[in-house]
Structure I
Amino acid sequence: MAQIGSFTRGENGVYIGEIRTLTLRVKATIRPCEHDTDKSPDHRVSANGVEFGAAWTKSARETGAHYLSLKLDDPSFPAPIYATLIQSDDGEHKLIWSR
């Protein structure tokens, strides 16, 4: 798994950072949002004022640690990008890509 981004979490619960791949380099925000249903996302991902993803809060089975499970999509992508936002020991949040 490769790290494709790094974020910091503000006091208001908003994550601010950058997503970087071979073809993508954008400043992005991950903001908490209202729930319409139980399956609705907990956060919305946007860049340059355009929403291009969603995130759900999950808990690790072994440790109980919380993380975000993201799905990023855009018409320019050949397929959606699935990623996990985890907090590292230094307090930074790393966006880890998976297929």
Structure II
Amino acid sequence: MTLQYLLFDPSDDGEGTGTWDAMASVRAAQLPEVMREVQAVLAWAERHSPGPRGPLDDGGAWDADHLVQTEGDWTTVTLTITGPWAWGEGLAAHFAE
């Protein structure tokens, strides 16, 4: 699956951990498609998990958070994934194909 709405912006902490932020702002009609993309990314992350999911400070290997906010006719969906750099780059590459 190639992502049509979510675009990842990676950042590296310089110690082997990365954060991939994605955001999409859509009208109500496109929201189900965006949420399918969010679920597909999270499903891939779970299937290819580098270890337990949870806050890295609490011993998790990776974590994810998503937020949905509606303002007027627009809904903004944000998805943030944190984990080992190579794993996250694999995730981003998988969905960019």
Structure III
Amino acid sequence: MQTLHLELQEGFDDDRVVARLNGVEILNLEHVTTRMQTGFAAAGSTQATEGKAVLEVALPASGQQASTEINLIQTLWAGINVGPGKALQFRISQAPFGYV
């Protein structure tokens, strides 16, 4: 088993966020808002079987959703950001993200 850390970062503004890993809900948060001083909004983590997986994130109120394939061969951090037009963007890292 490997750990996947989800970190909701830039661009969230009172959003409901739902995340699924291989179709299984792993995060469901309401009123997610980015703290301007740190660029951090919320976080969660889950254990998952090693191997390829699909991470899906949705903002149900705006109808936006996106997915990315990840390879869980070690602990990973997935940074999720909201860009222009509420487009979801992923940053996958093998090391924790830094916040001020």
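Laboratory data are not the source of any read-out in this text; all were calculated from the coordinates shown. Quantities reported herein were computed from a predicted structural model and do not represent experimental measurements. Cβ atoms are built from the backbone, for glycine too; each structure is taken alone.
If mean projected area of the Cα convex hull in nm² is computed to be 5.7, which of I, II, III is the source? Clearly, the read-out refers to III. From I, II, III, which structure was distance in nm of label points 7 Å out along Cα→Cβ at positions 47 and 79 = 1.9 calculated on? The structure behind it is I.
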